[in-house]
1. If distance in nm of label points 7 Å out along Cα→Cβ at positions 9 and 41 is calculated from each of 1, 2, which structure is the one that comes out at 2.5?
2. When helix-only ellipticity at 222 nm (-39500 (n - 2.57) for each DSSP H run of 4 or more, over all residues; to 500) is calculated, the result is -2500; to which of the structures 1, 2 does this value belong?
3. Computing semi-axes √(5λ) of the Cα gyration tensor in Å gives 18, 13, 12 for which of 1, 2?
4. Determine which structure produced the value 27 for relative contact order in percent (Cα under 8 Å, 6 or more apart), calculated from the coordinates; the candidates are 1, 2.
Structure 1
Amino acid sequence: MTLDDWIVRACEALDLEPGTVEQHLVLDLARDVAHGVARPAAPLTAYLVGVAVGRGADPATAATLITDLARAWPRTDGAGAGG
């Protein structure tokens with residue numbers, strides 16, 4: 001099963017239109033948070049952005065706000081922000 005197949009099935013299960021999923025936006029967001037903050041923060045942040053979008057936030061704007069926050073987040077491993 002491919003990622004695209006999974007998205008179609010998950011959308012069907014959640015009664016969503018597969019065409020509304022901004023796959024690259026979400027994956028880029030998760031990557032930036034995982035690398036800039038911490039891996040466990042990525043799925044939790046994706047969920048939070050999803051809640052915000054469900055409440056009317058623009059997906060691209062929400063992703064940009066969070067990506068900027070993640071890139072500026074102070075790292076505790078000495079690698080610096082975004083590192």
Structure 2
Amino acid sequence: MRYLDGQEIRVGDVVSIDTKYRGTVVGCIDSAQYTEPHSAAQWGHLNSGVVVDTDFGGIVHYPDQAAVEAEGFRLLSRRA
């Protein structure tokens with residue numbers, strides 16, 4: 001999955017959501033990459049998308065590119 005500017009969404013990215021919220025990507029289901037304590041065993045059943053720990057509602061699953069685009073995801077910072 002990608003941000004609106006074409007960059008790939010990666011685990012650990014801090015994102016802006018709908019210009020007023022923030023979150024951290026804790027899982028990329030398509031590539032089976034997760035940050036501790038999250039895992040494929042916990043989220044893999046969702047089959048696709050990204051899992052974001054948000055400041056407005058805890059863990060939120062965004063199932064596809066359309067959801068990311070609708071929420072206006074923007075990369076704020078990337079984990080080294």
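1. Source structure: 2.
2. Label of the source structure: 2.
3. 2
4. It was calculated from structure 1.
No lab work stands behind these numbers, since they all come straight from the coordinates. This structure is a prediction, so every number in the text was calculated from the model and none was measured. Cβ atoms are built from the backbone, for glycine too; each structure is taken alone.
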